[in-house]
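Novice: Take a look at these structures.
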Structure P
Amino acid sequence: MNVIATEIPEVRIIEPAVFGDERGFLFESYNARDFAEQAGIAQTFVQDNHSRSARHVLRGLHYQVKQAQGKLVRAIAGEIFDVAVDCRRSSPSFGRHVATRLSAENRRILWIPPGFAHGFLVLSEYAEVCYKTTDFWSAQHERCIAWNDPDLAIPWPLEGEPVVSRKDACGVAFRNAEVFA
């Protein structure tokens with residue numbers, strides 16, 4: 001496993017060791033002991049989510065103000081531009097983001113700790129994304145920040161307008177968002 005540091009120290013990119021031959025490949029996408037020892041991620045995961053989205057679909061920026069979720073995200077088909085925004089007011093990186101490409105080809109995994117908003121844009125014809133969460137989904141605590149907030153200035157690699165849900169189209173400005181202490 002190779003752990004790649006990001007501009008925000010708590011957010012990490014993990015490159016698993018991949019073992020392959022003429023038959024295909026195998027890798028551990030999650031191993032609690034290795035993630036704790038090598039990546040410093042000693043979390044209990046309680047829920048796995050799997051989504052499929054078409055090209056240009058943008059999901060996010062989502063987070064929960066209570067029952068905050070840490071997320072371990074990977075693309076198992078296609079490619080996404082994945083973003084984590086620090087929503088912790090007391091953090092020196094408050095309002096900053098980390099963005100990276102996750103794909104079935106690069107097999108990278110992004111660790112997004114609790115206290116961050118998360119979103120992604122599908123770059124390929126379609127993408128399937130799987131992610132583990134450290135707490136259960138809670139509709140009443142879910143919030144959404146506008147994906148195109150000018151204060152965040154996320155450099156989404158867009159070709160035209162993204163396809164967003166009604167909920168995501170109504171995301172609030174970061175400056176008006178309910179954030180963490």
Structure Q
Amino acid sequence: MSDPAIRRADAGDADALAALGARTFVESFGRLYPPADLGQYLAEAYDPTRLRAELADPRRAAWLAEVAGAPVGYAQAGPCALPHPEVSAGSGELKRLYCLEAWRNRGLGARLFAEAMAWLRRDGPRDLWIGVWSENFGAQRFYARAGFEKVGEYGFRVGGTVDREFILRRAVFDGDAAPPRPRRAGG
């Protein structure tokens with residue numbers, strides 16, 4: 001397989017981003033939820049009309065990783081909306097970072113992460129935030145290697161199910177750390 005190309009997504013990519021977002025969420029977490037809860041969440045979170053508006057918003061950005069024009073991963077970033085008392089109007093958030101299962105643990109997540117970090121710090125240093133499922137230990141290790149620390153928790157709603165989500169922060173992110181290096185299985 002060739003290396004995916006990464007490009008900035010625009011409003012015309014809303015349908016592709018919606019389909020990829022729903023697919024990667026189901027691959028990652030679909031087994032955890034009753035079908036009705038999962039269906040409700042997917043319809044809301046990956047609604048193409050909503051994503052089209054987000055992609056047109058200059059305060060938000062998304063990137064698609066593609067192989068031969070087919071999306072295999074994505075990242076989204078924008079103003080922080082996490083429920084923490086230290087979030088300020090200038091805080092940025094990595095909102096989503098997902099790859100198709102076949103593309104995990106191959107460095108693609110680190111590449112998408114680097115794109116989002118560069119965009120988030122384009123206007124200078126600022127706090128950076130991430131919400132991550134409490135049981136997603138791989139993602140927690142990935143973000144810890146990039147200097148993020150757990151500073152809180154909240155309930156993340158998927159339909160009628162509420163998951164325990166960790167709030168991670170890297171205070172005054174100024175780009176001084178390289179993105180986390182990908183870890184190879186068994187090494």
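Novice: Taking relative contact order in percent (Cα under 8 Å, 6 or more apart) as the criterion, which structure among P, Q has the greatest value?
Specialist: P
Novice: Using P(r) over Cα pairs in 5 Å bins from 0, in percent, for residues 48-119 alone as the calculated read-out, with 3, 15, 23, 22, 19, 11, 5, 1, 0 as its value, let me know the right label among P, Q.
Specialist: Q
Novice: Also, I was wondering about something else. Mean count of other Cβ atoms within 10 Å over residues 88-95 computed as 14.2: which structure among P, Q?
Specialist: Value 14.2 for mean count of other Cβ atoms within 10 Å over residues 88-95 corresponds to P out of P, Q.
Novice: Taking -1500 as the value of helix-only ellipticity at 222 nm (-39500 (n - 2.57) for each DSSP H run of 4 or more, over all residues; to 500) derived from one of the structures shown (P, Q), identify that structure.
Specialist: P
Novice: For structures P, Q, which has the highest computed value of distance in nm of label points 7 Å out along Cα→Cβ at positions 8 and 128?
Specialist: Answer by largest value of distance in nm of label points 7 Å out along Cα→Cβ at positions 8 and 128: P.
Novice: Of the structures P, Q, report the one carrying the highest value of distance in nm of label points 7 Å out along Cα→Cβ at positions 24 and 56.
Specialist: The maximum falls on structure P.
Just so you know, all these numbers are worked out from the coordinates, no wet-lab data involved. As the structure is a computational prediction, the values presented were derived from the model and not from experiment. Cβ atoms are built from the backbone, for glycine too; each structure is taken alone.
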